[in-house]
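Every number in this text was worked out from the coordinates using simple rules, so none of it is lab data. Just so it is clear, the structure is predicted and the values come from calculations on it, not from any experiment. Cβ atoms are built from the backbone, for glycine too; each structure is taken alone.
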Structure P
Amino acid sequence: MTNLEIVATPEGDKSALWDMLQTYIAGMTAYVDVKPVNGLYAYEHFDKYWTDSDRFPFWAIHAGERVGFALVWQDRDHGVFRMAEFYVRPQSRRLNLGTAFARDVIEQFPGQWKIRQIARNTPAVAFWRRTLAPYDYTEENFEDRGLERWEQSFYIR
């Protein structure tokens with residue numbers, strides 16, 4: 001039992017989520033060429049998670065502490081849900097919280113899903129393959145914006 005809570009991120013927690021998102025993006029600089037501006041990384045759609053009906057921010061809470069976040073969006077043009085961003089703090093990863101968190105979030109949204117990773121981010125690719133194994137996914141390799149990526153497609157009933 002992971003004792004994990006999945007909580008929709010209230011607007012009052014925007015600054016806390018923004019801070020954790022900055023940590024996440026800083027870690028992603030090992031795989032993508034993004035630079036901070038005035039010490040901050042840009043994230044174009046951040047505010048939309050509290051205004052748009054097709055965007056859903058979540059906290060992962062374990063033992064009363066925020067240990068991660070998930071940003072989900074419904075790509076209505078293509079009829080799929082996407083995990084825009086997903087992060088669990090490094091100290092919480094070995095507790096298997098990431099797998100439980102990802103599956104709990106995904107299962108809240110029945111329908112077609114697609115989840116992408118940068119191919120060079122081998123820990124993320126391995127995580128998503130393990131996490132999605134019960135969902136009978138298909139996988140595709142392609143290039144997007146100059147980066148090789150993996151994408152898993154699956155359906156949640």
Structure Q
Amino acid sequence: MEFEPIGWVRSTRRTPGLRGHNWDGETASIELDAARFEPAALRGLDSFSHLEVLFFFDQLDPGLIETGSRRPAGRDDWPEVGIFAQRFSHRPNRLGVSRCAIRTVSGLTVHVAGLDAIDRTPVLDIKPWVAEQGPRGDVRQPAWSSELMAGYWTGHPA
């Protein structure tokens with residue numbers, strides 16, 4: 001399989017980090033590749049409130065990829081769980097998925113809020129988020145996951 005980025009993240013967040021995320025405090029946009037796309041590719045996107053973004057963790061050292069299990073955030077008080085039972089960035093194919101709010105669309109740029117990807121991250125695809133594609137039925141998750149995500153967007157634990 002070969003993928004070519006459709007564009008790149010432009011963000012005030014320049015480096016990855018595991019602590020104190022505060023992604024809501026960052027300014028971000030997605031710029032489409034002008035050699036491949038025209039503004040018509042984004043026509044109508046501004047009628048949606050949210051966007052789903054598929055991106056590649058290109059700045060992650062492949063030697064740090066996890067394929068087994070680990071304790072999330074290295075915390076001994078949380079259970080050891082497999083890489084596919086968590087959203088850790090050190091994934092086998094280094095793929096990230098994020099859902100963010102669309103602020104504006106201008107030319108080849110989508111200005112967003114709440115995108116948890118760093119500057120210069122290659123974007124593989126974007127799709128408008130539609131409610132009917134969200135989870136059906138009750139959603140459940142372990143307590144450690146909720147605790148881990150507390151403060152992820154704001155930088156302040158709940």
- Item | Identity of the structure behind 39 (criterion: relative contact order in percent (Cα under 8 Å, 6 or more apart), calculated), options P, Q | Q
- Work out which structure the value 2.6 belongs to, where distance in nm of label points 7 Å out along Cα→Cβ at positions 68 and 148 was derived from one of P, Q. P
- Work out FRET efficiency 1/(1 + (r/R0)^6) of positions 44 and 108 (r between Cβ atoms, R0 = 25 Å, to 0.05) for each of structures P, Q, then name the structure with the largest result. Q
- Query: Which structure, out of P, Q, was mean count of other Cβ atoms within 10 Å over residues 92-99 calculated from, if the result is 16.9?
  - Reply: P
- Item | Of the structures P, Q, the one that -7500 was derived from, the read-out being helix-only ellipticity at 222 nm (-39500 (n - 2.57) for each DSSP H run of 4 or more, over all residues; to 500) | P
- For mean projected area of the Cα convex hull in nm², which of P, Q scores largest? Q
